[in-house]
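Pasting the structures in now, so scroll down.
Coordinate-derived values only; no laboratory data. Remember, it's a predicted structure, so these values are computed and weren't measured experimentally. Cβ atoms are built from the backbone, for glycine too; each structure is taken alone.
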Structure I
Amino acid sequence: MDQILKSAHSGWRYLVLILLVIALIQAISGWLGKKPYTGGNRKINLFTLIFTHIQVLMGLVLYFISPVVKGLGYWKMEHISMMILAAILVTIGNAKSKRGADDVIKHKTIALYFGLALLVIVAAIIRMVMADPSRSFFGIS
């Protein structure tokens, strides 16, 4: 069970990263191009939120059942803290974008919050590779 969940969690990160990049590109394009905030924008942001939350839930389950967490300090504090912070940023960005006064503000809000979340996630993955050289950024581990 532990290995299946670990592989799912590791592979799911690519879906989260792809959705974050797509949402970020759409948001920057909409913000700078002063484009309307469409139902498609709302849906990609919602899917990004859902996939991010699923990733965090899988990570929390692993946190409590995996023997790896008990061994490395990185897994105990840094990784989980950074990923929860990223999920919070995605959640706040999605919620605030719904209350934006106009379309440009909605796009700007998504761009800022999702962009910060993406930076946190990439930093956490890089830090993971540094903490455990047997893992790689692009390889499913």
Structure II
Amino acid sequence: MRKLVIAISMLALAGSAAFADPILDRQALMKERGKIAGGLLKVVKGEEPYDAAAVLTQLQALQANAEKFDTDVETLFPAGSDTGDTTAAPKIWEDMAGFKAAEQKYLADVKAAAAAAPADVDALKAQFNTIGGDCGTCHQSYRIKKG
């Protein structure tokens, strides 16, 4: 019983520490997202050869990232985390429902791309254009452009 209490306490502590700095945490998720998308972009542009297994792995990683972000939106963007070293626009907190809807559309499109497992580079291009459009729409509305 004591071991169970200790294990639960450790999990609770780990969970609370997971989002000790919401700005850094959301930036880390977005950097990871950008890195994965960048890898897919190289395939789309023909800079790297199309490899169905590798593309599917990247799409699944993108889906896991989007699911984590979607699950933790409120924790990643708590009130008061709009100041400091962040490019998150005030509109996020003014229109949290719209922000969540944009993220959920992105998540749905990423899930669809991963489920479809694009058979060739042309199929990937179509899916990547949709996903990239989601990114652009969200960034235009909910991100402050860096000088």
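Have a look at I, II and say which one yields 0.9 for distance in nm of label points 7 Å out along Cα→Cβ at positions 27 and 115, as calculated. Kindly include the intermediate steps, with their values, before the conclusion.
Values: I: 0.9; II: 3.5.
Of the structures listed, the value fits I.
FRET efficiency 1/(1 + (r/R0)^6) of positions 83 and 99 (r between Cβ atoms, R0 = 25 Å, to 0.05) was computed and gave 0.45; which structure, I, II, did it come from? Provide the component values of the computation, followed by the final result.
Numbers: I: 0.45; II: 0.90.
Source structure for this number: I.
For which of I, II does relative contact order in percent (Cα under 8 Å, 6 or more apart), calculated from the coordinates, equal 29? List each step's numbers first, then the result.
Working: I: 33; II: 29.
For relative contact order in percent (Cα under 8 Å, 6 or more apart), the value 29 is produced by structure II.
Could you tell me which structure in I, II was used to calculate Cα extents along the principal axes in Å as 53, 44, 25? Working shown, then result.
Values: I: 49, 24, 22; II: 53, 44, 25.
Going label by label, the one that fits is II.
Given -28000 as the derived value for helix-only ellipticity at 222 nm (-39500 (n - 2.57) for each DSSP H run of 4 or more, over all residues; to 500), which of the supplied structures I, II does it correspond to? Each step should come with its number before you reach the end.
Numbers: I: -28000; II: -24500.
Matching structure: I.
As an exercise: distance in nm of label points 7 Å out along Cα→Cβ at positions 51 and 75, calculated from one structure in I, II, equals 3.3. Which structure is it?
Values: I: 2.5; II: 3.3.
Comparing all candidates, it corresponds to II.
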